[in-house]
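The next part holds the structures, each set out as structure tokens.
Read-outs: derived from the displayed coordinates by stated rules, not from any lab. Quantities reported herein were computed from a predicted structural model and do not represent experimental measurements. Cβ atoms are built from the backbone, for glycine too; each structure is taken alone.
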Structure P
Amino acid sequence: MSAPEPIVIAIDGPSASGKSTNARALAQALGFIFVSTGAMYRGFAWFCLKQGIDLASTRAIGSALKRWKAELVLDHGEVHLEPKGQRRTKDELEASETASAASRVSAVPVVRKYMKEIQRECIRFGSLIMEGRDIGTNVFPASEFKFYLDATDEERNRRRNLGKPVEPKPEEKSAAADDLKARDKRDSQRAAAPLMMGLGALRIDTTGQTPAETTALILAEVAKRQAALAQSRRKAA
């Protein structure tokens, strides 16, 4: 009897909507591999910043992509796109400057094409929980398990300030809120694979929900869809 085909659970949505937290929890609950596509874009963005690349130039970004050497690595249940011969810290990848740069480089078609191919390769590691902004629409559009997480702007800004060692000043909060809106605009209006809800995806507003509540909703829906697929296959057999 052949092994079952690996499946992909796609978790899409804007920044601070709860994608990473819930995707990690789902991966642990189901025993699937976790993939953060945002981390892949941030990794390339970090490289561009270190190289002093003009982020307003698609040609310069495309040229940098040709020089960037990276490989997929499975480590403790997570797939990472690791650069060869380069060292970066978690803080560097999660810095606001890197996140802003990632939003810019991800709008370049050649970068999205490269990332799509790399992300699709992740299936060789097994069933995936993959989170990002175009998983259900561009990377794995045929997935039967698509979810789109969202939250109010106020809630998303609140989450971005959580965990900071010092309470941001009012002007810093205002600047961060403006940055979030600008990033949403870039992500949703870019020509290449814009942020949108995939066909057949279940939209979940995570505002006011705990991560555990959101994860429970997704797990229930996954079980429901798996049962429906199994029944459909039995009828077709």
Structure Q
Amino acid sequence: MDADAPITIRGLNHYFGQGQLKKQALFNIDLEIQRGEIVIMTGPSGSGKTTVLTLVGGLRGVQEGSLKVLGQELCGANEKQLIQTRRNIGFIFQAHNLLNSLTVRQNVQMTLDLQENSVDEQAEANILTAVGLGERLDYYPENLSGGQKQRVAIARALVTRPQVILADEPTAALDSKSGRDVVQLLQNLAKEQGCTILLVTHDNRILDIADRIINMEDGKLGGSDTVAGYVATHDPKSLDRRMFIESTGTA
């Protein structure tokens, strides 16, 4: 076990319901993600991927096992500890969840307003410029494309320079080009900031950005693979050609 790993999970179990309706959703999950690592979690719908993501993000209470995020044990953590942990995490979801009554700049600024620590007054403009929206600071969400809205969501997640990014199906509502642009942007900016990324997806077109790919099925965590290992064990017809380029190192 690496004591410095931003995310460490040991023997994690989770249940939904009570009494006769109680059902186990996660079974003895063990996972460690290193600083700066990009890990993609795949698996069928209902396999437990989003449940893991919400537990790591402190959005659900940990019931059994150990889950440490940035050194904080979340099993038994109180609300103050959970809030403090969330302040060091950037969240990106399938739905961009922008407030339509606020401009692009204001949507990002809102995240800064919730932080206790002071930040650069130009932080929101700088990050929006970095995601290619420097000319649209005063636009409202209704005047943006789907890809642009998701870029705002990425800017909002990264503006506080979090140590961990959690992304749940960030490309699901986007076309192929917009989805590719969004994940490459996320990859580049997160690497620059030294973020650790845990990304849940069904989208095989973006798997090549991962340092490691892990699979969830029926609430159980399978083995992990590099991109090359994943390519070697999966049907080539189901994979994006970029994965072959990444796995061989040739164009």
Given structures P, Q, which gives the highest value for mean projected area of the Cα convex hull in nm², for residues 112-175 alone? P
Quick one: mean count of other Cβ atoms within 10 Å over residues 56-63 came out at 14.2 when computed from one of P, Q, so which one is it? P
A value of 0.05 was derived for FRET efficiency 1/(1 + (r/R0)^6) of positions 16 and 192 (r between Cβ atoms, R0 = 25 Å, to 0.05); which structure in P, Q was it taken from? Q
Comparing P, Q on relative contact order in percent (Cα under 8 Å, 6 or more apart), the highest sits with P
Using mean count of other Cβ atoms within 10 Å over residues 48-55 as the calculated read-out, with 21.8 as its value, let me know the right label among P, Q. Q
Of the structures P, Q, the one that 3.7 was derived from, the read-out being distance in nm of label points 7 Å out along Cα→Cβ at positions 8 and 184: Q
Name the one structure among P, Q that helix-only ellipticity at 222 nm (-39500 (n - 2.57) for each DSSP H run of 4 or more, over all residues; to 500) of -9000 was derived from. Q
